[in-house]
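We did not get these values from a lab; they are worked out from the coordinates using the rules stated. Treat the numbers as computed from the prediction; the structure is a model and nothing was measured. Cβ atoms are built from the backbone, for glycine too; each structure is taken alone.
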Structure I
Amino acid sequence: MTANWTLERDADDIAWLTLDRPSASANSLSRAVMEELAAQLQSLQDTPPRGLILRSGKAGSFVAGADIKEFTTLTDFDSARALIRGGQMVLDALEALPCPTVAVIEGFALGGGLELALACRYRVGLDDGRLSLGLPEVMLGIHPGFGGTVRAVRLIGAPAALDMMLTGRNIRAAQALRLGLVDVLCTTREQLEAEARQIITRPPRPRRASLALRALSFAPLRPFVRQRLLREVARKARKEHYPAPYAIVDLWSRYGAKGRAAYEAEADSIARLFLTETSRNLVRVFLLQDRLKSLGDKTVAPTTRVHVVGAGVMGADIAAWCALRGLEVTLQDRDAALVEAAIQRVRPLFDRRLKDSAKRDAALARLRADAEGRGIASADIVIEAIVENIEAKQALYRQLETELPAGALIATNTSSIQLEALRGALRDPERLIGLHFFNPVAQMPLVEVVHTASTPASVLARAVSFARQLDKLPLPCRSAPGFLVNRVLAPYMLEAVHAATDGVPLDVIDQAAMDFGMPVGPVELSDMVGLDVCRNVGAIVAGATGRTLPDLTPIESLIRAGKLGRKSGEGFYRWHEGKAQRPATSLVARTATPTVLADLQDRLLLSIANEAVACLREGVVSEAQLVDAGIIFGSGYAPFRGGPLQDAKRRGIAECVARLQELAGRYGARFTPDAGWDLLR
């Protein structure tokens, strides 16, 4: 027995090797875990058992992967390669044991965890709805490094293995069996261990990819497959932004997942990727995500009943998401027909998320129309998602407070109004909290948990824990105009209007942002948010921060014509089946000068960075890392850059300040560097 591994031999001389990292909720393959595994495997090599069953001591999970925090300690190619080669040799020793080896998989086996299982001859999985197998390393700017780029292709063939590695997507139970990632699926833990024992006593022929799949890895065919793969990768990611998927294709096309050279090349490749800015930033983002997940207080009683007022797009989507997450939800609006129409509109979300008809019906049954507001009296929390109007919200709060049970919270989904302007309508203003969800609710992970200086810690803790109960990332924000995400996006989107006024075509503005790495440009983002919402938020933030608004006449004209963006089918762009049709149009009949075009990317992105610095200085969010996390998870800001403040540090604070001063001299005071830049030095 070691600190992490327990080895036992039963009466049938079957060895049971169990991984259970103490004081950890999930197993991961740290350096210490791998060193201890090497020692255990050496003892098994010296005195081989009849067979080896490798399992987790954590109920409901196998191994989450490598210890990602150790990635941050790698400073040079040699140390990175040594770490990887050490892990490869341990799994080589597992594969070389002279006896049948079986991985018993419950829950997730991801990254290095799946690579550990792939080094066994057989794999049995527990089909309890939680089985999830994947090689998600590409999400961290790297690829499998413990032999996964070789063994996965060898087991299930190049198409499926490369798809797993290039997309990072997880494979569920039925597909894992169909692909051959697992040999057997079981429905109980007892059956799982019995099946593993049966495989040891009567080992079948180990699986491998079919001849047809193996043929795709033959040298004459690989160049043709490589070109197709590179075209698919290029549609999703640029090599200078995300080099890992290109490295995956390169490894396979050069070696075909065959021979010792393939393992050596895998180690060389991942060692280089570890040291890239992309990988360092993506690891940082992963750790920031974990930090936000950890903010929930497990001692807080879970919410069971939610009442949502407002059956518009946001209100209906919030209500649907709460029902999907297991809560009892009532949805209210001024007219029963509006509520019923909203419930019908969100039904496709349940269809997409829940393939099991019984679970889908149960979730839909948890979402009930309630035009009369009967659910208020039994709600743990009421979420207000009505029009962005202070008087309307205050009138609603006065009504709610007469019906709410003691201790229930009122949460506003306002995107920009400060809580101080709303809470005066309440006899108990401390029960008001902000829960700002982002659109679309089902896809955007962040929820800004907005509080005032006098919000009780217990209320803030309840709101944060509620966000985690919904599987969202909670970001505590001090009440301020636009909070964090809309505050920093407002100058970015307004700068797009300034640029358009300077004669820059709309699609050129968007392309400049996308060339930087943004998922969409500011013009398309405005259409996605809604031009009416953008105008209102922009006016609120500009007024509060003293910024000068650009000429909004073209936007006002579109709004008056009912062209609000994606939700109406047309805004700056026409929309078809949820996608923008981007013409090369301008808002004014003149052409931008070369200087304007040369400045365009900095005008857009330094606007975000400068406002993020202001939010840090004002204490809207408590620290720079959380500012970056909020902007990444709330707006999709290019993750490989690590956030606007992290990217500014990479570029150099002095250079950013000097560039802002240059832009201020050319375009106006809106580019004046914020005093908070000194906080980053």
Structure II
Amino acid sequence: MASLYRMDLSQLKGVGAKTAELFSKLGLQSVGALLRFYPRDYENWSELTPIAAAPYGEVSIVRGEVVVPVETTRLSGGRILCKTVVTDGETDLVLTFFNNKYIPNQLRVGKNYLFRGKIGGTFFHREMVAPQIMREGAEIPIRPVYPQTEGLRSSTIARAVEQALALLPDPLEDPIPEKIRRQYSLCDLRSALFMIHAPKNIDEIEKARRRLVFEELLCLQLGIAQLGSENKVKSNYRIRSAQEDFYRLLPFAPTGAQRRCVAEMIEDMQSGSAMNRLLQGDVGSGKTAVAAALCYCVAKSGYQSALMAPTEILAQQHYASLTKTLEGSGVRAALLTGSVKGKARRELLASLDAGEIDLLIGTHALLTEDVAFKNLALVITDEQHRFGVTQRLRLQEKGEHPHTLIMSATPIPRTLALMIYGDLALSVLDEMPPGRQTIATYAVGSDKRERAFAYLRKHIDEGYQCYIICPLIEEGESDMASVEEYEALLRESPAFSGVRIGALHGRMKNDEKNAVMTAFSRGEIDLLVSTTVVEVGVDVPNAVIILIENAERYGLSQLHQLRGRVGRGKAKSTCILITDAQNEETAARMKIMCQTNNGFTIAEEDLRLRGPGNFFGNEQHGLPKLKIADLKTNMETLSDVQNCARAILEKDPALALYEHRMLRSEIRLLFTKVGGYGIS
């Protein structure tokens, strides 16, 4: 394969300079890259449907005998219209072709053909416009369908791939050693490439896919593990164990889980290597207190910390919470967001550079070039999924190999966390602080909406605040309520007469969003109608009810995150899920939400019901872009890949053995560009 990666596509017949340029738009410059460009779908001409049973508006393949000679009509502008009728012996089908002068010679009366296209017309008069045609008796193929770009058709790509397959050496060196292929019942790479591009049947596609998905996920897992070992760089920042002094500052006793997580992190930061750790914790589990303990220990060791949050409102909340917690400790904290400008910004940056600030909390504003630390020893990123890997690295580069902590309030099943965050050590806050209340959750149909509104109004009249969550934001997108429409309806509704209503959605400017959330936090808005932009981190203890419209539209983990916006004060809180969906999966998901408040239980159920692909988008997390695998892969395959990777790394941690040389090469190819960094 190595030689084919060096062979330019223009060496293939029919691929001139212009066509090669079109291929490059798909990221394809070499014959090797073309062979790794897999079909997105297949046309299976063996799957025939009776004409009468072919569903309207969908692509079907039917068999028909031509019973009416092709009638050609010349239209204005020199255009040609051809019509004929075919039958499968039960039902007739009218075929129409535009500007195809070859049709009269191609379709002969009394002959049978296969036709592929969308069925239209009526129940009594079925028709198909411009179908693809195949003569019956020809070898019935399964044709690959490739991702396309303007000017480059799937058929052109298929012809180039056919030539590329003919160039494959036999035997072909395989990245997966034969012993592993036998253990996991995987075909060899050469067979897989032929079967994925030119399958004889559906079984061959499945066999090839399993092999290629396994290989790609294995390279992903091994690559992430290598990143983890590369992350283990020497650190000069040895941090004191001062957490017991910190705990005395707290108005509450830390949980056992908080103590355990802090101890794990302090041990990392005393090891001589830079800490790289992920802290997972459910909503309300006390991640901020863990972060505060680390920042305290870092400050008492004479160094600085930085905490980056995805939004200004969340950064402000962290600043308010941490300064209150650290009050009287001597730890000097500051807040830097886009709103800090002019003289105030210059003075803050001068103090930071001089080492007079121990803890800097902020947004992306921390990443600008003029932000310089004197001795940055700890970088904390809150809600990592809101940042790219490059942004995290840019913050780390402001110190000399600082310790790194990533915090996430999205519980992730351990199997998936190891796949996505395999380069990080994992700490889990699996214990809730005493007094954290359970949020009563109810799933109801839209016929109960007025009763739900009355329930919200009762609590608003008692001085509390509420959320209503809508999935869409613009009128006319679908029949589902948008934020703007919904807000307008509520303002006109007698149920909310005199209620102060605010609206929040993702297309508002940051300043507008911050103004709305600040007003809600101050109690100047009683009822906030919003999209999921309130999903993460917003802390308004006076908000006691969240009503979620079209609840079936969200995954369980997302519903749980939204529910976590209430229940933050002492008052009893409620989550109301409104859905009219009657399918079995929705019913199962709503039942789980009503039965448990445990985010990890919910995450496991979400994984079981919907598959791992719904937790993350690959590029969002800085993962390499996968060609055939995705995180929707079934858990059995993920488990097999992880077991295989573990066995390989136990035997050969650096992948230095001769038998792993091809794996090393494929890993480098996969990680060529990953958010600005790769594997050496």
Structure III
Amino acid sequence: MIRSKPFLLEIAVEPLPPSAAQAALEQIPKLAAELFKRERLDYSGIAALGTHRRLALFAASLPERSETVEKWEFGPPASRLKDGAGAYSAAASGFAAKWGLKPELLQVRISPKGEEALAARRILEGESAHKILARILPELLGALRFDKSMRWDGAGARFSRPVRGLAALHGKAVVPFAFAGLRSGRKIAGPWRGVSKSFSLPDAAAYVQALKTRLVIVDPAERREALEKALHVKVIPLGFEPTADETLLEETLFTAEHPSAVLGGFKEDYLRLPEELLVVVIETQMKCFPVRDAGGKLRPLFLAVRDGSSEGDKAVREGFEHVLEARLKDAVFFFERDKKTTLESKGAAFLPGLAYHKDLGTVAAKRERVRSLASWLCEHAALASVPERAAVVRIATLGYADLVTELVREFPELQGRMGAAYARHDGETESVCRGVAEFYWPTGAGSPLPSSLEASIASLADKIETVACGFSVGLNPTASADPFGLRRKAIGALRIILEKGIDIDLREAVRSVFRTEESRQGEAGADRHVPAILEFFWGRLDSLWQEKGFLIDEIRAVKPHALSRPLAGLKRLEALHEARRLPDFEAIAVSFKRAANIIRQSGAPDGNALAGGGSSPMEKAEEALSRELDLLRSDLAPRLSGGRYGEAFSRLVAVRPALDRFFDEVLVMAEDPLRRERRLALLRRLVDLFGSVADIAEIQVAK
């Protein structure tokens, strides 16, 4: 029986950005599992541990040797074992020699393809885990990928930050390997407070506890629990709560190896500032946590996080308070300066001088394109009513104005939120203020949408214009670059359309951008760019729908309709997904594909041509199908115009008896050309009518 032992790999590094540490800890266990499996090393209890100063792979159990296995290699078909003279064929001899065997040792077995083939039996002997680990650990480290990597010496290795130490233990034994000019040992990086002191680890199993006694919590889950507890302990006795922003929590998790909290304060007068400004200064600028009372009201307190014990907390607190005081003084100064003129006047005065793109003009030109599109959307959106159209245009007018305020120049993350604060100060309606605050929403795949219809339409206009104009000047996203965030903008636009129920013709919305005076592209620009832009939107829409569980063939089936009208496309998709459960759906899909294939191969005429023509009388099955298609046309029209797509699919399925009879009793490709053309035209009518609902030919059916 092969014995197993704990295994540890630690990479000591210079301080990693939190995002790089998180990325590495996500990759390490996946890469290790793949390598262990490839090398036939059975493992259990694999985990990624680490901080911003160290990355570690720990396995509770890893065998001393890899598994010995029997493996069959498959070669030529069994019929090629011997030639006509009864001797082993050249193919059989060559295959046997490849695996170090004599041809008489080959066997005939069923291959993975289900065919009889020549097979060579191989025994893969187990190998020492030390040898395997020494070989694969440099491979594992070299496979880690970061947004930004660096080289720091002549070794040529790339990593997010310079690697300063390596430790690898299998049980009590060191696993020797080299990476980035360093050799592994049993020295573990100590806590990085003051002078760093490494220590020797006797056994891989002792890793977590040995660091814990030195005030390093190496398990991220345990460290997060300690961080949240440290924050709460400081303010719960006061009846308050820390504002534990998830993004800040995750970031702080990788800035301290043993987090402890320090409670600080600031002057109550600063609470007169807009809350969003205070929160951004505390969270984004200071990387601290605001404090609120039981009613959710912001208090003049904050929680800072330091690394290590509470020794010297007073000096740490005073340092944070001093820096925060300076930041808040700056915020007050900029805020008061900004309030001296209205948001609208700032936009009018400065946006014409603010460059957007060399080929797209200024931000003022972009604003006019968005205003124009917002008006178009209000007019053309298939809604019962668009409340307060003036509010939509007003939001589009003011949405970019805070870009030129002093506060947003100092704190770019406040874009939108400070615009709303200034709009309120200027006496704008709450609908407009809320719309300005949410003008850039959603900012990510799972982030909230604008809360009102007015804000949604204004935001939608911004996103469609950005994508359209980006494509018009060659800013199409690539695999490695998307400088204007067009993917994010497209996903945001589609989410607004689908989740807010805004039924617009996306093709015409994009074309309207090119018709504006500021675009200077007109119909020619629209003709040139719109197809690629719609395909770009389609790629995002396809992904969104797959994430929601719709099947690929269903999505492709509604593409002809969804490409231009995403909301109507979604309703068709939902109806198609349900229609697949109908008893005759697969049968009608098969018959439709047969009809479509006949049409495609024959080059049939238009469906209305010759439908009743020809000198010879129709057969009864032809007449029956023709009558059924006449009824189908009249039945589909109100269902499609009313968005009753489920009824439309049910009506398609009802055609099955007439279509089956037609194929059973009628020879479509008759010798008489008039009969042939008439029957092909009948099938073309069927294909066109089905296509008005969905492209059923895309549906995959069970064989």
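For FRET efficiency 1/(1 + (r/R0)^6) of positions 41 and 81 (r between Cβ atoms, R0 = 30 Å, to 0.05), which of the structures I, II, III scores highest? Could you put the intermediate results ahead of the total?
On the way: I: 0.90; II: 0.50; III: 0.25.
If we compare FRET efficiency 1/(1 + (r/R0)^6) of positions 41 and 81 (r between Cβ atoms, R0 = 30 Å, to 0.05) over I, II, III, the biggest value is for I.
Assuming 30.4, 95 is Rg and Dmax of the Cα atoms in Å as calculated from a single structure, say which of I, II, III it is. Source structure for this number: II.
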